[in-house]
Structure P
Amino acid sequence: MLDDGDLTQFLSAFEARHLPGVDPRPPAEVLLSEDGLFATEFGRLVSSLQIAAVLGDAPPLAAAAARLILNAIEAQRFAPLAEHNAWSQAIAWAVTQPALRNPDALASLSFRDRETIVGDACLRLRKRGFKINVGAYGPRIDGNSRREIVRIVEGYMGLLGGFETANQILRAMRDANNLHDGMWLFGEVGLGIYDAKQPMIPVGWLMSLALRIIEKKGNARKPAVAWATLIELATDFAAVHDCQRYSSFEDMDLHPSQLHRTLAASTLWREFFTLPQMPAQAMRKVLDALVGVLTEDDAHRLGFKPSALVSEITKLCEWSAEDGITTFPRPDVERALPLLNRLTKGPSERVDSGYSDPLAVDGRTQDSVLFFACGPNRAMTLPRSFLAEAACEFVFGLVWSKLGSRAADVVGLTMERAIETACCGKAPTVLASQAYAVRGQRYEFDAATRHEDRIVLIETKGKMLTRQSRSGDMFSFFRDYSDSFLRMLSQLVRHEINLRAGDTPLTSPGEAVDDLRPVKVAVSPLSYGPASDKALSNTVIRSLVGAKLSVVTPDRENERIIAAFNKRTASLLDDIVQVAPKKDGLAELFPYLIDVFWLDLGQLLYVLDRADTVWDAFRPLKHITFSSRDFWTELAHAERGGLTAGKWRPVK
């Protein structure tokens with residue numbers, strides 16, 4: 001396993017290449033090891049060496065030699081860096097190769113965009129006096145420097161004013177054409193081979209900080225200078241975390257040794273660059289379904305009439321703008337929305353009070369806030385898609401806090417009813433909460449549709465991504481991931497096995513089933529962000545074939561989580577093998593997983609609403625990924641490229 005100190009070990013071996021007794025030898029002769037570093041781990045070290053070279057902490061020749069060694073035995077495992085003499089010999093060999101021996105060739109040596117951009121960001125921060133170091137796993141910001149950067153960002157934001165900063169962020173998003181059918185596009189940009197590469201502005205983090213001081217008035221003498229400095233510092237801070245993509249080819253093939261770091265980076269990317277959102281029309285369908293599920297006893301325990309609350313939330317959404325912040329006279333809001341005002345205790349005076357660092361998710365309280373105080377006499381709402389998401393979080397928060405053990409049933413039934421309603425009229429056969437038995441074992445379709453040979457299986461689970469997971473606790477993430485997506489996918493695959501055997505209500509006795517084409521859709525209440533991106537989620541499943549995760553540092557709870565993860569993964573893959581297409585007797589996961597989607601409830605209801613049929617809802621995003629990591633960006637690219645034509649109704 002790669003150790004963060006291995007970068008120092010490599011540089012030590014590099015310096016020792018001239019010592020007596022160090023003879024140049026090809027890497028294949030001295031570095032092969034059956035249980036050493038995987039090529040992907042050494043690849044991470046090579047990337048870090050290149051960043052260090054840009055920063056001036058490593059000779060460019062050392063980084064170039066590391067790349068040459070990686071290329072020489074790329075598909076095999078490397079000896080640990082502790083085998084100092086072997087590495088010195090391999091490095092001595094590398095620097096004698098024609099590609100590195102020629103001074104002109106070395107002078108023209110260029111690193112990948114990622115390493116150059118991240119290294120340049122590190123260099124700019126270091127020139128400002130911040131302490132940045134690079135280990136084997138990449139750059140690290142000293143704790144005091146980290147706090148100082150955040151303090152300075154907050155200082156510039158205070159000069160501009162919270163309200164003006166939030167407005168400016170949204171204005172910049174609109175100017176970049178990052179709004180499509182009411183949804184904001186937070187996805188990666190500039191991923192094409194010939195596109196200009198640049199780090200992204202961390203709009204999610206900055207918006208959250210702005211909301212923390214939304215009532216603070218600006219007093220900057222030169223607002224344009226303050227804004228430019230704020231964006232430059234915040235962008236460099238985000239870039240140093242090295243969680244952004246700079247190519248559409250990244251993460252296409254994932255080795256098990258990369259799994260932990262890739263998922264951690266995707267979680268961090270979510271906190272830096274995105275904000276939770278939901279289409280307003282999807283929110284209304286969810287809340288209408290909830291009203292239909294709740295009983296009189298539920299309403300009594302909640303302490304309010306659910307339909308009245310939904311009516312007030314709908315009214316607030318109608319007042320709010322699609323493309324910017326909306327302000328209202330505070331007395332008007334309190335008078336027109338009495339129930340909402342009582343339950344929320346009026347416009348929120350303080351949000352995100354414990355939040356500053358993007359990893360401090362526990363301090364971010366904005367996600368369930370419907371309207372904010374904006375001075376003593378004004379209230380404000382965020383754009384409608386953010387408001388819709390906050391409304392669902394707020395209402396379901398009330399359900400979980402008031403209904404105890406019944407809450408899980410209410411949430412599950414609400415999701416199933418909303419999906420059933422959205423499917424009706426878009427497939428001849430629609431099943432919801434449909435139980436069936438196979439050899440004495442009970443199964444249940446949460447939702448399923450059929451039109452001729454086209455079948456869509458939908459499984460829901462109320463498990464959400466916890467704040468612990470979003471804060472970077474990867475053992476919590478593995479637990480949440482296993483209890484949500486892997487569990488749903490296991491159930492979907494089991495339904496397909498039964499379908500192929502003709503044992504479900506979707507087929508008739510004796511019917512031929514070989515030509516049926518089932519699409520499998522896992523649905524979470526709220527988004528898991530880039531972890532649920534189709535390309536990444538499918539790549540993760542493929543990377544787990546034959547792999548078994550283990551805990552490096554002994555911990556009973558963590559070992560329990562990983563053991564449960566391994567068990568569920570092994571069972572899932574055993575089931576997939578039964579129904580996946582075969583080539584030369586081996587299961588092919590790639591074509592099988594093309595028909596697997598992981599969406600949040602708002603995303604699913606949106607595509608069902610736009611599509612002509614349930615089957616057509618998934619066709620535009622089935623075979624193509626733009627690698628943006630953001631569902632709404634993927635959808636916008638597909639639509640602008642004409643992929644939805646003839647399958648979805650046009651945007652109104």
Structure Q
Amino acid sequence: MMRTPTTRPRARRAIGAAAVTIALSGAVTAPAGAITYAANPAHRSSVPAQLTGAAPAALAAAAVDLRAYADPQLGPNVLVMKPTMSVEQIRSVFDTVAQRQVPNHFGPQRYAIVFEPGTYGSAANPLVVQVGYGTQVAGLGRTPAEVVVHGSINVYNQCDVNGCIALNNFWRSLSNLTIDVAGGEGCRKDTEFWAVSQAAPMRDVVINGRTTLMDYCTAGPQYASGGFIANSTLTGPPVVNGSQQQFFVRNTALPGWSNGVWNQMFVGSPGAPASTFPSTAPGPYTTIDRTPVVRETPRLVTQPDGTRGVLVPGVRTDSAGPSATSGRVIPLDQFVIATPSSTVPAINKALREGKHLLLTPGTYFLQQTIRVSRPGTVVLGLGLPALSQRTGQPVLATASVPGVTISGVMLDAGAKRSKTILQVGDAHGDAGSTRRSGGSGDTPTLVSDVFLRVGGAAAGSTTTAMTVDASNVILDNIWAWRADHGEGVGWTVNPADHGVVVNGDDVTAYGLFVEHFLRTEVVWNGDRGRVYFFQNEKPYDVPSQSAWMMTPTFKGYPAFQVTSDVRSFEGWGMGSYSFFNQHQGIHLSTAFVAPTRPGVRLNHLLTRWLDGDGGIDSVVNGVGAPVDATNPGPSTVVSHPVATR
């Protein structure tokens with residue numbers, strides 16, 4: 001059992017003092033020299049923006065001039081690696097970026113490091129590098145097999161006076177390459193470390209060798225929470241999950257999986273463990289054999305003639321395992337290539353004329369809304385560009401047209417309160433009114449790797465982070481976050497009512513992370529909705545119970561509400577957690593609310609008390625045991641309403 005660490009200004013750690021422990025050493029065989037320990041299932045902590053990481057000595061090397069590696073078409077922060085470059089040269093580029101970005105929690109800098117097709121490193125001289133905040137690492141081949149790295153591309157714990165954790169390792173990505181794991185020293189030898197939490201996806205990757213989702217080599221406590229892997233192939237020993245409290249895997253071939261804390265979910269992933277929920281040994285796991293409908297995320301590719309394009313995969317239904325690379329390639333000359341200095345009127349004019357939008361790395365301060373009105377438009381970010389809106393309007397809005405793609409962007413609320421940050425589909429009237437139009441089942445809109453922030457980098461405010469008014473939409477790895485640490489954080493400083501409101505029909509979500517909003521965090525008004533994995537933390541900073549009442553008798557606001565008009569909805573693998581830290585005895589009556597009717601079913605639900613006072617009084621519609629300091633949980637409900645024969 002771990003003690004709750006000392007509280008510091010803007011540095012409060014949410015750790016369950018009575019947490020159930022799961023022994024890593026009892027589930028996997030760690031490599032020689034690895035630290036084995038009992039993994040305390042604590043959630044993300046709030047730590048200072050600047051950290052001193054336990055980084056490899058290579059990061060102390062002299063910085064290189066990154067301009068020499070910049071792509072002339074995509075700007076100074078898209079850095080191109082070529083197979084003719086030496087391992088030492090490539091490592092120096094990564095080290096220079098990592099020196100800047102590993103501690104750069106909320107900084108405006110963004111980078112995309114991309115590999116041209118070819119082979120990098122060797123068994124004798126492996127390429128071992130580190131990835132920090134605001135950094136995308138991606139191959140430019142049409143398939144992951146076209147870029148092969150002998151070595152490892154790593155994310156490690158970060159350390160401060162309270163210990164070494166991965167709970168705040170957000171805002172980075174790895175995609176579209178093969179890693180033949182090699183190199184490293186001591187405990188890190190021959191291991192791919194990807195110790196991340198939310199907003200750090202791994203997609204379209206092949207890893208041959210040991211993969212770990214926690215950094216067991218850096219000094220404890222080693223917590224991580226909230227990762228996402230899709231359309232990948234992992235071989236070798238079973239994946240070391242360890243201290244990851246929540247994790248979501250989709251359409252990925254796995255060699256097995258070790259450990260689980262509260263909420264581990266697998267959809268369409270051969271080799272995943274069988275469902276064990278609510279058992280905690282070795283799970284709890286929620287496993288769905290097939291993925292009902294999905295579109296994979298577009299990616300930048302180099303074509304055989306040397307020109308660049310964007311590969312846009314097609315729709316897959318009833319699928320399992322990673323997909324082939326079927327889809328269309330849109331030449332880059334059909335995109336408007338935006339930089340932080342681009343004007344929104346020029347972008348919108350190009351979009352109206354049929355162009356797609358490629359957002360290069362950087363931080364964008366907008367004076368108007370970027371508007372997508374044509375079917376099939378692709379909006380793709382490189383290096384996780386961050387966009388905010390100064391006028392109180394949405395940062396990005398689409399019409400209810402089919403086949404739109406929005407991928408790889410961070411959207412920040414501005415200081416002037418907005419109705420919503422991201423508007424998907426035309427907004428007409430109040431939530432729950434006339435059902436919306438949009439894509440058909442053959443041409444769904446895709447919103448993937450979109451991360452919405454309210455506060456953290458700066459104070460902001462919105463009513464709803466993301467509003468989905470279109471129908472036939474796929475949400476794939478969404479993190480809507482009202483910041484609990486960083487700048488501009490406080491009950492009245494970064495107010496935001498809802499994380500996600502869905503009004504459209506036939507909306508399917510995979511990996512939905514929504515945290516700390518002041519009222520109901522997800523409101524689902526659409527029919528035939530499906531959610532596969534939901535992770536939520538209630539707001540930490542509720543000032544009093546009287547300030548947080550949905551009705552005179554309902555304490556607080558639900559994490560997820562399916563509204564009373566909905567006739568059909570299904571959810572799987574849904575968790576909500578409490579850490580009320582204002583010492584006011586705050587309670588939430590129930591975490592999940594849904595109409596009790598045959599077409600609405602919630603499966604594999606849980607609540608857990610992390611720390612603080614108060615707690616959650618029931619799981620769903622008043623059913624399920626309370627969680628608090630005396631019974632931290634998890635409290636589970638396998639299915640609601642209970643299935644009857």
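Values as computed for the structure displayed
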| item | result |
| --- | --- |
| Structure (P, Q) behind the derived value 8 of relative contact order in percent (Cα under 8 Å, 6 or more apart) | Q |
| Of the structures P, Q, the one that 44, 35, 21 was derived from, the read-out being semi-axes √(5λ) of the Cα gyration tensor in Å | P |
| Of the structures P, Q, the one that 0.35 was derived from, the read-out being FRET efficiency 1/(1 + (r/R0)^6) of positions 274 and 546 (r between Cβ atoms, R0 = 41 Å, to 0.05) | Q |
| At a computed -15500 (helix-only ellipticity at 222 nm (-39500 (n - 2.57) for each DSSP H run of 4 or more, over all residues; to 500)), which of P, Q | P |
| Comparison of P, Q - label where FRET efficiency 1/(1 + (r/R0)^6) of positions 82 and 426 (r between Cβ atoms, R0 = 41 Å, to 0.05) is highest | Q |
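Every number in this text was worked out from the coordinates using simple rules, so none of it is lab data. The model shown is predicted, which means the values in this text are computed figures rather than measured ones. Cβ atoms are built from the backbone, for glycine too; each structure is taken alone.
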